[in-house]
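Once you scroll down, you'll see the structures, which are given as structure tokens.
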Structure I
Amino acid sequence: MKSTFLPPNNVISPFVAKHAPDIIGVLSGFDRLRLRGTLRSLYQPTVLLRYLFVCQVLLKGFKNYACSITRRIIDHARSFATRAGRPCLYLPSPNIPKEEVVRQILQQDPVEHGLVAILRCVEPCQTYEVRRQSEGGKAQTKPLLTDAKCLHLYFYHRHPIFGLMHLRLQTWFPFQIEICINGREWLARQMDRAGLSYQRQNNYFSWLEDPDKAQQLMDRQLLCDWPTHLRRLLDQNHPLHREICRPLDLDYYWTCCESEYATDVMFRDPERLAALYPRLVQHAMLSFGSADVLRFLGHKVPLSGKIHPRFQGQVLTDLKARPEGIRIKHRVGQNSIKMYDKFGRGLRIETTINQPKSFRVFRRPEGSPDQPKKWRALQRGLAHLDRRAEVSKAANQRYLLALSTVDEKTPLRQLTANLCRPLRRKGRHYRALNPWSPTDGALLEIISRGEFVLNGLRNRDVRAHLYPSPADPKEQRRRAAHVTRLLTLLRAHGILRKVTGTHLYRLTPKGRTVVTALLAAREADTDKLSQLAV
């Protein structure tokens, strides 16, 4: 089986290199894309008034006008389902898993291509309401954009390119549309065409005949001709859009409101993953602080690890047992990065972006094509979908890099046997390390921080954590000398190495293993240790 595990930049992931004998392939690409189509101009009340003027509709007749279009949209959906011989079902609650309903329909009545089903459900939306308000002592009737609930139509299809996907249509003015596409469904269709074999469980591939070829097919998703495909889906499921857009010559503006980019590390033997994954989860829970999560998700954090005072958000981490595996999730605002043991057969790192402005893209300002390009906030437009994939993949790689220090089956007593003894090196005497003491324990916690795993550490970085309070110049020199002695001690014990020609220190492979194991042991509670001893 061909499998080189080389990403496009030909750099092997340290995590993959470390576990190469147990890994059969790595696959990176969009897992889920949610594209939103809006008639942006109609979300402005002044434009709506102009629209109604062109349509020769009075404000008092807006409700009847909008309801007539809604009825026609619903009638078209019913006739569409009747012509295709497919069900059109009403779901009494938006909490009912729609994909499970569709998969049950497919089990009972399979469809190779075309419409699978249409589901109807009442869900929240933004729509217009005509209200009478008093301004300046005069009563005026105005259209106001409000939050409400209305009927939504879900058109599920077996698409020839996208596979199983759906289009969600709001039946009330201004008729927002969302199209949800599964990247793994897409890849399965492409591999079928290319004659590549694979084993699949839901949206996860546990085995690929040619991982490199599959990755090449996955990368072609970014070259998709979106305008053509989206126009066809509109014409098929929402043909009234032409009539709705005609008065002001409008067109749907498409954005990516949600993306999930997954990196799957496929393990040859599920038992090897089962032995490794608890340690990965423990490491992520105990070692990844707020600064690490911010850095994973593209935020600038100095090497000192201090979070910028202008950052007003929250960094949250939670652990859940889900049907597809144990999931640990780190959230910053509306973006997140999470880790699964996918169905117990592979490791998935997944970055979800709902708020792209946290990232940057080299572009010109919107509406000013003559202005020079600069690094600006990433936007939701489909033109920057390739950049969204790039920053998501980089986030996954940073997370995997931080996990590369985990996995050691050597007993802790063997790992620490020499560490806890004094030694002589080049004629000098060095004391033993005591991981259980407050001083040495704090030092080990500092050098194991995620930002130092990625970027290395310096004397001043350690000082910033050991001595957070300010001091006069004389005291600062004393602290620097003390930290220098501590770093020299760690180098003597083989925990750190100095980067030649710099002031940086990095953990050695032995140091990563020993420090991770010791910190995990420090945090273990007596109940768990007692269970292990039984």
Structure II
Amino acid sequence: MFHLPQVKSIHLASANSLPKSSACLTVIAIDESAIVDGKIVLDALKQLDVEFEGTITDLVSCGDFTGKWLESSVSLSTNRKISKRVVLIGAGKKVDYAPARTRQIGIKAAEVALSIKAKEVLFVGACASLFADSEAYLQARVGMGMGSYRYPNSNMSAEEKNNLESPLHVTFINAFPDFSEKLKTHEPVNDSIRICRLLQDGPPNIVTPKYVSGCILEEAQKLGLQVQIFGAQKLKEMGFNAMLAVAGGSAQEPQFVVVEYKPAHFKKTIAFVGKGLTMDTGGYSIKTPSTNQEGMKYDMSGAAVCLTSILAIAKLNLPVHVYAVGALCENMVDAHAFRVGDVITSYSGKTIEIIDTDAEGRVVLSDALHYAAKDLKPDCIVEYSTLTGAMLVALGHVGAGVFAFDNDLEKRVMDASHKTGERAYPFPVWEEVASEVKGTISDVCNLHTSRRFAGSMAAAAFLKEFVADVPYAHIDIAGVSDGNQAIGYVRKGGSGYGVQLSIEIARSLSVYLE
């Protein structure tokens, strides 16, 4: 049996007004425009101040709080019948990427709650214009899950473990009439983000290909989903020579995982495909210490996103047929490892010359993508991978690069990006760059001839060789899978980026039933 570690759970509720509950903490999000020259000018905030018997006025009048973006100020509450403490969080003047910004306010709220060991939190968003609809509150709840998440490390103290086991009770005040029901239906999204991050953050000696496949099998079977897991022998019989070449240097058996969600009614089928290198040393083109090899456990983030997103899609009962494919293995060094100069015949029949064993992700994905296109026959394929360092140069740790070879699919991805605040930016794949992946002694090379330039574009061109005519989008999440600095994300560890994006892409395909 494979078990995911426990993280702090959140119990949710919604109320029309502040309860007389003596909660540990009340969080109030406030626009910068609500305060002028140290005075409260917003009527809703004035009413709250009356309920808290002047606590907010005290913080504002002495200049401790002005409402600037993510500024925070904590005080003991004058009215202990409502809560023991009050924290004001600035919503600033921000209007763009609203879902991500309310998520970030939720992260900040959870961090404050954890710092004072609060067990009950009241959340008030009515004094911030960002909280204009129920979706804004839902994203704040996502943020609270992200902000309270801590991977249970082996060196945790007894107090830390006890705090982890103690749930956080959160009540959203004055949200919307149907908000309680929306909270319940949105919980599958938070569950998938949690599982994704746990898989990302686990040490590579624990989170092996078999561990990931075992955890996903266990979670998928709870939902009655169909799961196929192919090990080394089956992959050899199938002709997955590219994936096996990369896995050849590892003592860990590769795992090719296919999860299927097939509702009773659907008109469109999508396959999500993810790169799953649970550890990437670079192989014989070994990574040097300066490239932070210890962070290469996150090279399985693409598979983690795909294999956890389908769990939420199934729980949400979306009317779209979905496959999630995770190609899981390690890239290690030993006598059986693939070498620079090798020519490999992939599952598609196309040959690949290995120019650099550290460009292994695209080699693994060549088999996975062709399998998705040929065997699953979806209407479209969306693939996630931590593929290129060049993506970090282009977008840093702020957004993912989208390389779509279909206009309709690109629009769906970008619409989902704007709706969820999972920031992404579309890139072209120019013919001049695509031609550089063509081989001289093989069909393609795994590294383009100019090497240092247009690396992300060249990688996308390589992957396109293996999807035939199926509409396809490659999403390079190298900069946002961990250490994410995008709006609404925490910076340390796995981010879970891509889970909400995938769910919204799948949701957009369900409109064909209308």
From the coordinates of one of I, II, distance in nm of label points 7 Å out along Cα→Cβ at positions 311 and 359 came out at 3.5; that one is structure II
Consider the structures I, II: one of them gives 37, 21, 13 for semi-axes √(5λ) of the Cα gyration tensor in Å, for residues 127-246 alone as calculated from the coordinates. Say which. II
For which of the structures I, II does the calculation of mean projected area of the Cα convex hull in nm² return 34.9? I
Given structures I, II, which gives the highest value for distance in nm of label points 7 Å out along Cα→Cβ at positions 199 and 495? I
Working back from 14, 12, 9 (semi-axes √(5λ) of the Cα gyration tensor in Å, for residues 183-222 alone, computed), options I, II, answer is structure I
Just checking, which of I, II has the largest value of distance in nm of label points 7 Å out along Cα→Cβ at positions 71 and 319? I
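Values quoted throughout were computed directly from the atomic coordinates according to the rules given, and no laboratory measurement underlies them. No experiment lies behind these values; they were computed from the predicted model shown. Cβ atoms are built from the backbone, for glycine too; each structure is taken alone.
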